[in-house]
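Novice: Listed after this line are the structures, all set down as C-alpha cells.
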Structure I
Amino acid sequence: MRERPRVGVLAIQGDVAAHARMLAGVGAEAIEVRVEKDLGGLDALVIPGGESTTISKGMERLGLFEPIRAFAAAGGALLGTCAGAILLARRVKNKPVATLALLAATAVRNAYGTQVDSFAAPADAGAADGFEGLRCIFIRAPRLEDLGPDVRVLVRVDGEPVLVQQGSLLAATFHPELTPDDRVHRHLLSLVRRG
C-alpha cells in the first residue's frame, strides 16, 4: 500500500468537504468522486450523508452503481454515513430507494424523525475496542435492522446498532465527520491496511 491512502468521497450531495478534512487529518489523500474514472486507484470510498433519494438518483444518472459494486468486490473499503449507510443496505423501508445492496441489513429511512428531531448521543457502554465514548450526531438518521450473521456491531446508542462492519464495509447511521473525533475514519484506513 502507498504511504498516503487515496480515499474517494462520493461528491453527489452531502458534506463532502467535512469528510475530506477528516480524511486529510488521518493521513489520507481525499479525492472527490463524480464519475466512474474517479474510482481508479482508490483504496477506499466514503458515501456521505445527505438525502438518500437524491444521491441514489445521482448514482443512477452517472452510472455509478456497478462500478462501486465492482470496487467493493475487488477489495475496496467503503464507509457509508447516514444516507450512505442506506445506500449500502440490501433492503430499505420507508420509501425505498435503489441501493448498492452490499450490506446484509435493512435500513429504515428517517427512523429517528425529521430534521428538527436531530440529536447527539454517546455510544452505549460495551462499544467495540477503540470506540468507547464515541459521540454520535444523528440528523434524519436511519435505523439498521435485520443484520446478517457476518455484520458486526461496533457501536450501539440506546441499544440500537449505529456503527456496523461487514468485511471491508462500514456503515454509520450518524455523522462522524461533524465532530473532531476521527476514530471512524481511522478505522476505515485500518481496513485499507488490512486489505
Structure II
Amino acid sequence: MMNLVSEIKERIRVFRDDSDASVSVEFVLAMPMLFWAFMASSVYFDGYRQSAINLKAAYTIGDLISRETESINNAYLDSMYTLHQMLTRATSATTLRVTVVHWDEDDDRFYLDWSQTRGSVGPLTSNEVLLLTDKLPTMPNAERVILVETTNSFTPFFDIGMDIVSLDNFVFTRPRFAPQVIWES
C-alpha cells in the first residue's frame, strides 16, 4: 500500500515538473477562442462606433434646426434626412422625425406644435407627446423644444451570436435665435 502511494506521488511530481509540450496542439486548442474574441471585440467596437455616429448626427440635425429663423418646409426636411444618411454612412434604412412641442404651465403638460417625418415612421400625435413627458426636460411656461428622433440598424459584420440592433436616438434642443421653429404648410 505504501508503495502504491509513493508511486502515485512520484507520477504526480513527474507530471507537474514536465515542461514538454506540443505547440501545434496548444495552437489548435487556443486559436479558435482567440480568433472569436478578436472578432467579437471588433464587432462590439464597430457597434458602439456606429451608435456614437448616429447620436452625433441627431445632435447635428437638432442644432441646425434650432438655428433657423425662417420657417421649415419639405425641401429643408428632405435635406436634413439626406444629411443624416450621409453623416451615418447608412447601409440600412433610416428614419428621421422632427417634432416641436411646447410646455403649458397652467395645464401642466406638453402640447404638440408640429411633427414631420422621413423614412418609415409616422409623425408624433398629441397623445404620444403626453407619453414622452418623462423624457422631456423641465421647462418654463410657453417654452418650446425641438425633438429629433433618428433610427438606424446595426448589422454585425461577423456572426458572433449578436442579432441586428436598432440604434434609436432621442435628442432635444431649444430654439436659439427665434422663439419657435415654424413649419411651413
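Read the figures in this text as sums done on the coordinates, not as results from a lab. Note that the coordinates shown come from a computational prediction; the quantities given were computed from them, not determined experimentally. Cβ atoms are built from the backbone, for glycine too; each structure is taken alone.
Novice: One of I, II was used to compute volume of the Cα convex hull per residue in Å³, for residues 65-104 alone, and the answer was 100. Which one was it?
Specialist: The read-out was computed on structure II.
Novice: I would also like to ask the following. Identify which of structures I, II gives the largest calculated value of distance in nm of label points 7 Å out along Cα→Cβ at positions 9 and 161.
Specialist: Structure II gives the largest value of distance in nm of label points 7 Å out along Cα→Cβ at positions 9 and 161 among I, II.
Novice: Okay, next question. Match the computed value -15000 of helix-only ellipticity at 222 nm (-39500 (n - 2.57) for each DSSP H run of 4 or more, over all residues; to 500) to one of the structures I, II, and report its label.
Specialist: Comparing all candidates, it corresponds to II.
Novice: For which of the structures I, II does the calculation of Cα Rg over 2.2 N^0.38 Å return 0.92?
Specialist: Traced to structure I.
Novice: In terms of relative contact order in percent (Cα under 8 Å, 6 or more apart), which of structures I, II is highest?
Specialist: Biggest value here belongs to II.
Novice: Given 11.8 as the derived value for mean count of other Cβ atoms within 10 Å over residues 137-144, which of the supplied structures I, II does it correspond to?
Specialist: Label of the originating structure: II.
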